[in-house]
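Please treat every number below as a calculation from the coordinates, not as lab data. This is a predicted model, so every value here is computed, not measured. Cβ atoms are built from the backbone, for glycine too; each structure is taken alone.
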Structure I
Amino acid sequence: MPCDSITTQSISQALSKGMPALVEAALRAAGFTILGNDAASIRAARRGERVAWAAGKGLVVSSASQDRNAEIAAEITRGYAKAAVSWAASRAGFTVKAGGDKLTLTRR
């Protein structure tokens with residue numbers, strides 16, 4: 001495949017039922033710039049890579065290759081999981097400290 005081509009991949013199940021604020025937090029944590037968002041969709045870009053998320057539909061990732069699309073989706077999904085655990089723990093009365101891919105929870 002030529003290096004100047006763009007591959008778009010719809011990953012329908014990834015985060016289809018995600019909370020918009022947490023999806024946005026995951027995208028920001030992955031280094032994406034938010035181009036637009038509303039209650040049901042988010043568009044973001046990072047160094048020639050584009051991501052669109054829609055509630056009930058999931059992620060659509062555009063980059064140089066399908067392998068890279070899968071890596072981007074996995075990165076965003078990990079970021080979402082971290083944001084979701086932090087959010088839920090805070091609501092349950094825990095203090096959350098993040099260190100890389102590790103979260104430390106302590107009871108307030």
Structure II
Amino acid sequence: MAQVFKGAGTEAARVAGNDPEMDRVADRMADLIRATAAPHRDTGAFGESVEVHNVRGKRGVRDRLVTVSDPDAEHIEYGHATTGPDGEGAWVPGLHIVGRAYQAMR
């Protein structure tokens with residue numbers, strides 16, 4: 001009869017975390033975010049703020065984290081309220097850059 005050891009999943013995650021393919025996929029995601037942001041470039045700060053980090057996860061598992069550190073990233077991604085030239089409130093729709101890049105990765 002087959003047996004699965006209690007720590008097998010964690011050990012498999014540790015092995016996968018050291019695979020160079022993890023770096024390639026994270027870099028590809030960062031590149032897709034930059035490419036998706038490029039047509040909407042006002043200052044370029046959004047695309048320039050995309051970074052890939054190696055982080056230590058639970059139980060020593062090495063993982064990758066793709067971040068966008070532009071202070072306006074949340075407003076750019078999801079939209080925001082603003083005041084138009086006539087003083088009226090207006091909604092600026094989000095561009096969903098990270099979400100669209102994620103969908104392209106799938």
Tell me which structure, out of I, II, gives 1.7 once distance in nm of label points 7 Å out along Cα→Cβ at positions 35 and 59 is calculated.
I
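Comparing relative contact order in percent (Cα under 8 Å, 6 or more apart) across structures I, II, which is largest?
I
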Test item: P(r) over Cα pairs in 5 Å bins from 0, in percent, for residues 27-90 alone calculated as 4, 17, 26, 28, 17, 6, 2, 0, pick one of I, II:
I
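Quick one: volume of the Cα convex hull per residue in Å³ came out at 144 when computed from one of I, II, so which one is it? Write out the running numbers ahead of the final one.
Working: I: 98; II: 144.
Structure of origin is II.
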Working back from 18.8 (mean count of other Cβ atoms within 10 Å over residues 19-26, computed), options I, II, answer is structure I
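So distance in nm of label points 7 Å out along Cα→Cβ at positions 43 and 67, computed for just one structure, reads 1.8; which one of I, II is that?
Working: I: 3.0; II: 1.8.
It must be structure II, since only it matches.
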